[in-house]
Structure 1
Amino acid sequence: MKVEKKVIATLPKCYAMSEVTVEGKHCFVAAAEKDDPCYLFAEDGTKLETIWTEMGGVMTITPVPGADGQFLSTRQFYSPNDGFKARIEIVTRIAKDKWETRTLCKAPFVHRFGILRRGGTNYLIVCCIKGGMEYKNDWNWPGATYGAVLPDDLTPYNDSNPLELTLLMDDMLKNHGYCKMSYGGYDAALIGSEEGAFLFSPPAVPGGDWEIEEILNSPTSDAVLADFDGDGKPELGVIAPFHGNSLTIYHLDEHDNYVPQWKYSAPEKETEMIHATWVDEILGKLTWVVGWRKGTKDTILITWDAEAGN
């Protein structure tokens, strides 16, 4: 595979990216983890607009389903040591180079979130990495995961009238990992914390209960579920521990328990702070893309080798 790297803009500590539709065209946005701009780009990488110039703290961006020129974004989560003011905002394009931002919900220390669809209803799932702090690197306040029905009309919501969230699971230390996936014909979320990896399924009908299934009971920073070997059963790819340097793929055994099958062989001192992860089909092959922020700072592609059997 030949990959071309092209510099399309400069953005200090660019952290979050997402697809978005603007005027019917496939575009993407990129934003920073500190107080830096958020930009709109065309599909070919041409910078189109500046959405905002300051107040970043953006960990996650996701488009509003069915909307044109509208997405949700975290704001003011600068790090696990600076996230009391964090929230999720509605970002709407009013005209060219003019964007409006409003509060959707207040969620201190929100790190990841997503929109899941089941039974014709959209649900918001919100992952807070911790519940509070009293000093730097204080992890004595576990995080939690929240949910809510996401209405089709978001115009009523603002800082004075935020969307109310319902607690789904608490006592989630270092609640860091999030991966949206298709599961049983609907959207689900795989969430990782020190307690393990958990699969969250939204209610089958509005007003019903969320379903939470423990997939792995060991510390998980990020995880993906994907059928790499094509046997009809998803493998579990795990980055561990929190911001860790271990990269492992688990396979279901005869008792439907996940057991280690493959581990990335590079010295762990070279793979410090594995942090970026994404799984999708590339050139017709299911591929896990993983990168790390320290050590050799590499980005790698992981696929199943049918001939080698791994």
Structure 2
Amino acid sequence: MIFGSNSKGNGSNELNLPQGMFLHEKTNMLYVVDTDNRRIQMFSLNQTSTTGITVASNINSMYAVYVDDDEMTMYIALRFENRVEKWIKGALNGEQIGNQCKQCRNVWLDKDKNVYMTESGTHSILKWSPKTNTSITISGRIDEQGHTTDRLYFPTNVYFNQANDLWYIADTLNHRIQKWNNNSKEGITVAGSKDGIAGNNAALLANPLYVWVDEQSNVIYVVDSDNDRVQRWLPNELFGSTIVGGTGVGSKSNQLKQPTSLVFDKLGNLYVCDSKNHRIQMYALIDNQPCSKNHSYSLFTKTNNMNIFIILLSWIMLIGSRLI
């Protein structure tokens, strides 16, 4: 692990059921939503210290944070408070933006400061404009759950590829990842079952909570929460590969316990929010480039006492592969 421990706590180097993360690339600071401690903790990735700094506190039911590059303003999704709050740097309190966001699980900003919210409780994705102070639905049908291409079922996360006007949705209770184009009325399944079927094999997902996309390679990374693993899907593939976890629920360095989110740093290191282990895990992929069907790779993980060890991971995709 790199931050937190295998047990909950409220010290500056501890976490309690963390739910989300955001990596601010300009400062190389990792913001962690320390949900049951009701605070946002900021950790420096430039140092070896595991001590966090509290940058917001006394906030109920936080599930996600987005930090604006320009102003260091934080946007925080409050699930059971049914709203998104904007916290200006140094503020002691936040202010609500937009209207109600029922069971709001995630928040994202684009270059024009439009705010995107996953309204899990209505099975839809909202876009709020600061210029007009109005919200519109851009994916899903409000209060109409389902697994058809125009519907979502309790989405929890959205990833935006602004260059191509695409967004990817963790369609959680449909156990799939959906890709939507700008102004599209329907989504396309790019990982998991298009029919909303859960499972633990290479073709299926179970309650995926988070999706992240490499915009150069279009490789998709999924936090497959109920399978306690992180899956990697190559473009146009029907099967994913496990890169972290998948060895049974637990607190060992190669195990996860209901992970909730992930981020990559500029060096390609992977950080996983291992929620019920109350920790953030860091994995240094030796080869984080898109892989071929016959490709296998190694993974380093960093422990709390900074010992580094190797976990060799490999897989068979389709045919012709062999384990090392």
Structure 3
Amino acid sequence: DSAPAEIPAEDLAGMLEGLAGTLDCRVTTESPRVFANVLRSSDGSARSIHLVNSDFAYELPASTDVRDDDGQPEARTPFVSTTSRARKVVLVPDTGAIAEPVVRFFGNSLGSTTDAFSMVISLNGQEIATFRGTNLTAARWHQVPIPAGLLAERNEIIFRATGAPNSHADWFQLQIDTNATTGRSWWSEDEGATWSAEDLSPDGGLQTGEYLVRIGPAADEAAVAKPEDFIGRLQVRPARELEVRLRMDGPAPVARLLSPDAPEQAIESEVAGGAAIYRVPEVFIYSVLVVPEG
């Protein structure tokens, strides 16, 4: 009843062999995020084991937004009715410090959505934007310019759906950071007559936290990240001491280890129990072990 990721490697390998027989390839390592794919050349002259290490962390640039969320959503609020409302309060101590202020929110509609519904955003009692459902299909930060003179120290932002939203394809989901505890988000299912901070979504279970709604300076939504934007922010934890075990009949040839991150290496093998064992010292992000055949 356990998920594959929860089963010890030795036990999982034994379970697979019990179902499918001896495995053609098996890769073991202490690194937690290594994936392997085995391919054979069309002429049968080589077997290639593609090794991918996805154990890395990326430090996001510091945000200049006034926010209560960490930018990582764990839940959502779907708008499937015109009676639903989401309310978020954003406190801006120095309103003059934000040049060209915008309301920024994270969410999306379905790719198959239609213009049967729209989302209306209000700030401090004034409607400031209406988005057609088809304009919100990208799961990203959307922004709405704040009219001059409307930004205050305490800002109440309300989201509602108009038209004919439904639970099939015509709905929008506003994302929730369930780890936030500032208590400045509320949900209503009766057009705002009553509000709840204990459950921010009609989804099953209690969804608490903060909506991903912020106020900050306008950003160029068409801007494309440049390589220098990533320099110094990506930390890769290389996979080390990988053991690649291949089922093999006959002598085990010397393999080649190819990688864009390191010079080509020759990898000797040892034979044990009808398998050739190749020991790969390190995979930074991607390497290919090419084993001749025939």
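Quick check: 2, 13, 24, 24, 19, 11, 5, 2, 1, 0 is what I get for P(r) over Cα pairs in 5 Å bins from 0, in percent, for residues 124-243 alone, calculated from one of 1, 2, 3. Which structure matches?
2
The value 26 for relative contact order in percent (Cα under 8 Å, 6 or more apart) was derived from one model only; which of 1, 2, 3 is it?
Numbers: 1: 8; 2: 12; 3: 26.
Source structure for this number: 3.
No lab work stands behind these numbers, since they all come straight from the coordinates. Quick caveat: nothing in here was measured; it's all calculated off a predicted structure.
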